[in-house]
Structure I
Amino acid sequence: MRILVPVKRVVDANVRVRVSTSGAIDTTGLKMSLNPFDECAVEKALQLREAGVASQVTVVTCGQSTSQDVLRTALAMGADDAVLIDTGAASATVDSLAVARSLRAYMATSDFGLVLCGKQAIDNDIGGVAAMLAALLGWSQALNASALSARDAHWQVTCGDDGGTSVWELDGPSVISADLRLAEPRRVTLPSIVKAKQKPLVTIDGASLGVDMTPSTTIVELRDPPVREGGIKVANTVALLDALAAQRPLDNLGAPV
């Protein structure tokens with residue numbers, strides 16, 4: 001069985017971004033990295049291959065040629081091969097649905113038994129690709145997975161939800177999105193980086209997939225969050241209760257005062 005792991009190139013999690021005067025985020029000069037959630041997905045896919053559950057791990061991304069660096073990172077972690085779906089000038093406007101459609105079109109030319117991806121990207125926090133891709137493929141899906149194991153012909157997946165956690169069993173080909181708790185990514189060593197340069201990395205022209213890249217969503221505005229106001233210090237518990245009462249925090253909850 002082959003596992004496909006879609007990944008994304010994002011601004012490094014340790015970098016603080018700012019909205020420019022033009023109303024956009026300028027990534028020029030910023031450190032770019034493999035999306036942390038996707039990194040966990042790659043690690044889990046490698047663990048499944050090492051356990052004999054899968055035979056091959058392929059990583060894929062949609063973007064421009066600059067996105068090859070995150071594919072090389074995944075190859076250095078241990079992925080077998082990589083695919084870049086080059087979206088060209090459309091890269092800036094490609095949304096989750098276009099990515100899902102591109103992945104489905106690519107998968108039509110290959111045979112995969114599992115798609116394992118991050119539950120969301122840290123640059124937009126939308127997290128829609130996994131569910132959209134599962135719907136387009138007609139496959140089972142499990143989102144926000146914190147544990148995953150193969151049981152005979154089933155996948156047993158532990159997922160987080162509003163009520164805590166739930167355990168699902170999926171039959172057949174499935175799409176699963178990874179939480180950060182799913183796996184601890186291995187460290188990439190210098191020898192593995194050198195070996196990664198010899199592994200296959202194929203570039204596919206996104207236009208050849210016949211996918212409409214017109215965005216179905218529009219970003220209306222980007223702005224920095226408001227500056228947090230300074231706190232106050234109180235002398236004792238009585239003063240604390242008085243300060244809280246002055247803010248009337250229960251008014252918005254509809255509770256009687």
Structure II
Amino acid sequence: MGHQATITGTTRLFVIIGDPIEQVRSPQVFNPLLTGAGRDAVLVPVHVRPGGLAAVIQGFRAMDNLDGIVVTVPHKMAVAHLIDDIGPTGRLVGGVNAVRREPDGRLVGDMFDGQGFLIGLRRAGHDPKGRRALLVGAGGAGSAVGFALAGAGVERLTIVDVDAAKADGLASAVAAAHPQVRVDRGPAVPDGHDLVINATPLGMRPDDPLPLDPARLTPGILVADIIMKPAVTPLLHAAAAQGCIVHPGKAMLDSQVEAIAGFFGIPMP
């Protein structure tokens with residue numbers, strides 16, 4: 001990991017909260033940035049189960065040396081209801097993945113998943129404009145990715161979620177914000193699509209089922225996953241075997257680090 005800053009009584013804190021937490025890569029990414037910027041600060045993982053989330057956010061409000069919170073699965077939507085203010089993207093999506101603690105103790109959040117996903121796709125040479133996208137998962141990250149794809153000019157967006165109300169809600173909101181995009185609710189079937197995104201947590205645990213049947217994938221479809229660990233998920237393995245182009249979750253994280261660092265006031269090298 002390189003040189004780890006010495007933690008003293010003056011060290012400022014950033015945290016990442018999630019359930020599970022072992023898979024997060026933010027500490028390995030942000031701590032070298034903080035050290036490189038000469039900041040006396042560290043980012044540490046905090047394992048928070050949903051039942052304890054409200055109490056933890058209350059506790060964070062009382063921690064005067066806490067500067068920011070990175071939010072991961074499954075807390076992105078729930079945290080949005082527990083903070084004081086939300087930026088425009090977060091408000092649209094209804095979720096946040098970064099929260100800044102202002103000097104007066106107010107908690108202000110915004111959502112960078114969609115922007116991160118889009119930048120990552122483009123950096124890999126994949127422009128979503130004009131594509132027919134199948135989005136599996138309408139939670140916090142899925143919502144952010146859905147709005148970002150619609151904003152980037154996909155021709156069609158099919159939204160899938162095991163929770164029908166979630167899929168309906170996201171489809172209506174994206175259609176209202178981007179009337180030029182054809183938005184459908186659909187089954188998790190890639191036929192007729194040339195971009196498939198897994199925005200569910202399926203694939204993080206070894207015994208997870210696949211988010212869709214890989215036998216339905218045809219060569220040339222771009223299959224993206226937002227899961228960071230494993231780096232190559234079972235879905236991406238199966239997609240590659242079918243002759244698809246695959247795009248791993250790490251691309252999204254790497255691309256949104258800049259945006260989150262800026263939001264936290266951490267200069268990039």
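Which structure, out of I, II, was mean count of other Cβ atoms within 10 Å over residues 130-137 calculated from, if the result is 23.0? Derived from II, not from the others.
If distance in nm of label points 7 Å out along Cα→Cβ at positions 154 and 186 comes out at 3.0 when worked out from the coordinates, which of I, II was used? Only one of I, II returns 3.0 for distance in nm of label points 7 Å out along Cα→Cβ at positions 154 and 186, namely I.
Which structure, out of I, II, was P(r) over Cα pairs in 10 Å bins from 0, in percent calculated from, if the result is 7, 30, 35, 20, 7, 1? Structure II accounts for this read-out.
Among candidates I, II, the computation of FRET efficiency 1/(1 + (r/R0)^6) of positions 178 and 226 (r between Cβ atoms, R0 = 25 Å, to 0.05) that gave 0.20 used structure I.
Between structures I, II, the calculation of distance in nm of label points 7 Å out along Cα→Cβ at positions 18 and 82 yields its largest number for I.
Could you tell me which structure in I, II was used to calculate helix-only ellipticity at 222 nm (-39500 (n - 2.57) for each DSSP H run of 4 or more, over all residues; to 500) as -7500? Show your work: numbers first, answer last.
Details: I: -7500; II: -10000.
Source structure for this number: I.
Identify which of structures I, II gives the largest calculated value of distance in nm of label points 7 Å out along Cα→Cβ at positions 162 and 234.
Values: I: 3.1; II: 1.3.
Once distance in nm of label points 7 Å out along Cα→Cβ at positions 162 and 234 is tallied for I, II, the winner is I.
When you work out relative contact order in percent (Cα under 8 Å, 6 or more apart) for each of the structures I, II, which one comes out largest?
Values: I: 23; II: 16.
By relative contact order in percent (Cα under 8 Å, 6 or more apart), the leading structure of I, II is I.
Here, each number is a calculation from the coordinates, and none is a lab measurement. Everything quoted here is computed from the prediction, not taken from an experiment. Cβ atoms are built from the backbone, for glycine too; each structure is taken alone.
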